[in-house]
Structure I
Amino acid sequence: MSNWITGRVTRITHHTDTLFSLHVQAPVLPFTAGQFAKLGLEIDGERTQRAYSYVNAPDDDDLEFYLVTVGDGKLSPRLAALTPGDKLLITDEAAGFFVLDEIPDCDTLWMLSTGTAIGPFLSILQYGKDLDRFRHIVLVHAVRYAADLSYLPLMRELQKKIGSDKLRIVTVVSREHAEGSLHGRVPALISSGELEAAAGLPLTAENSHVMLCGNPEMVKDTQNLLKTEREMRKHLRRKPGHITSEQYW
């Protein structure tokens, strides 16, 4: 069972008016890339908490989380207002099964994310363990506006490190046309074939596994489309399939 411990904010980066990265120092227990911790603050005499995925690799002591400020939220605006040296609460033990250990070997691993849900994929790719189980990896980051692609520089760095043939990067912007990015929603771009064309790889039940993380609507719609149009099914330990998902709120 996780225990609450005190962490100290070491750095905070505000990417846009609502998106920010929180860096924390805390003696957490070892975790697996793709897992999440809970962050909390004492507000009005009560602990308010929420789960956030690690962005950093497990071997990096600079704990990093990617957050969005929810306008009417109780916790996120207060986290956004923290400054270096401030303290917060964090669970010492991570949780979650959105990890490569749960993914079967395949030719192409598709990592599809929206917004801040790119976090677990960045942790997995920065760690680099077990990536040789896949011939190709496609990292897709879907956002509303181009300015929301906060981690694109890191994504490009990872592509150089891992190799541009091995790691393909596709960005998707839904509310404006942006150079270098597809326009629209992920399910429609899969249905039209545009996502595969941008990646230069086929998305089929025979060669692919899809990891979905983010907006529950995107996760649901993409799952349904993959099941009906690509004959893919949800992956379970007792019944291997092609789709692994994690809703981000």
Structure II
Amino acid sequence: MASVPSAERTLNLFEAFESSRKPLALSELAERINVPVSSCHGLVQTLLARGYLYAVSRRKDFYPTRRLLDLAQEVVRNDPFLERIEPRLRALRDETRETVILGKRQADAVLYLDVIEGPHTVRYTARPGEYKPLHSSSIGKAMLGSLPAKALADWLDSHPLPAITARTFVDARRLRADLETSRRRGWFMTRGENVEDVTALAVALSIRDETFGLAVAGPSHRMEKRIDALAAQLVAARARIEEAFRR
């Protein structure tokens, strides 16, 4: 996927603060985002002038202000789609007591749009904005399984299937067979294929002629004991969501 270097640098800078969890000096920032100090200085000065960073100390350590958080919250608050669907995702989380994920295919990956984590201490954790492979994630399988037969065959013929874990399907024939079985039963599943010891169930979700993926994920030791019940809850949630968006 093509990227714009200046945008990459800006995002990398904020992610550097996230990973460090502390104020950083200019030289530290430059090292973390892998750019010359002179380039980093220009970026920092721009963000200071716009109110996204502030100087913490005389040593000239920098840290983000709340401006980015407030901006992001305002954007999300005014997203009519997420505003409408999120209560239904939370209802499914409360019903299953596992992590619920809404995703959408973006080229050859799945992008997580919303993640409502389960209440257990040990749970599947993820963040909106993460990308997952189509062939190893439950939502990815739901997206592939929704394709017409010819489109699926073409995709499998033209894409490698790298091993994400030891349980990932890396053979196209096995993956196709798994997708066909899943399509017939009405839901898709991964068992440690994307994250070790995590089981996830997913369905394709049709909203206003757009296809999304809806998944429930959690530790395998808990999920495997109630696969059928979780699948029924997931399928029922899909029906409720699709009906709500038809109104």
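A short reminder: the numbers here are calculations on the coordinates, not readings from a lab. A quick note: this is a predicted structure, and the numbers were derived from the prediction, not measured. Cβ atoms are built from the backbone, for glycine too; each structure is taken alone.
Can you rank I, II by distance in nm of label points 7 Å out along Cα→Cβ at positions 9 and 105 and just name the one with the largest value?
That would be structure I.
With log10 I(q)/I(0) by the Debye sum over Cα atoms at q = 0.11, 0.23, 0.24 Å⁻¹, for residues 25-112 alone derived from the coordinates and found to be -0.37, -1.23, -1.30, which of I, II does the value describe?
I
One of I, II was used to calculate relative contact order in percent (Cα under 8 Å, 6 or more apart), giving 14; which?
Here the read-out was taken from II.
Taking distance in nm of label points 7 Å out along Cα→Cβ at positions 81 and 161 from the coordinates of each of I, II, which one would give 3.5?
Structure of origin is I.
So mean count of other Cβ atoms within 10 Å over residues 121-128, computed for just one structure, reads 22.5; which one of I, II is that?
Source structure for this number: I.
Using the calculated result -6000 for helix-only ellipticity at 222 nm (-39500 (n - 2.57) for each DSSP H run of 4 or more, over all residues; to 500), pick out the matching structure from I, II.
Going through each structure in turn, the value belongs to I.
Thinking only about FRET efficiency 1/(1 + (r/R0)^6) of positions 65 and 177 (r between Cβ atoms, R0 = 41 Å, to 0.05), which of I, II has the largest value?
Across I, II, FRET efficiency 1/(1 + (r/R0)^6) of positions 65 and 177 (r between Cβ atoms, R0 = 41 Å, to 0.05) peaks for I.
A value of 0.9 was computed for distance in nm of label points 7 Å out along Cα→Cβ at positions 145 and 169; which of I, II is the source structure?
Working through the options, I get structure II.
Upon calculation of mean count of other Cβ atoms within 10 Å over residues 73-80 from the atomic coordinates, which of the structures I, II produces 10.1?
II
If distance in nm of label points 7 Å out along Cα→Cβ at positions 17 and 217 is computed to be 2.7, which of I, II is the source?
II
Hey, percent of Cα pairs over 31 Å apart derived from one of I, II reads 23; which structure?
I
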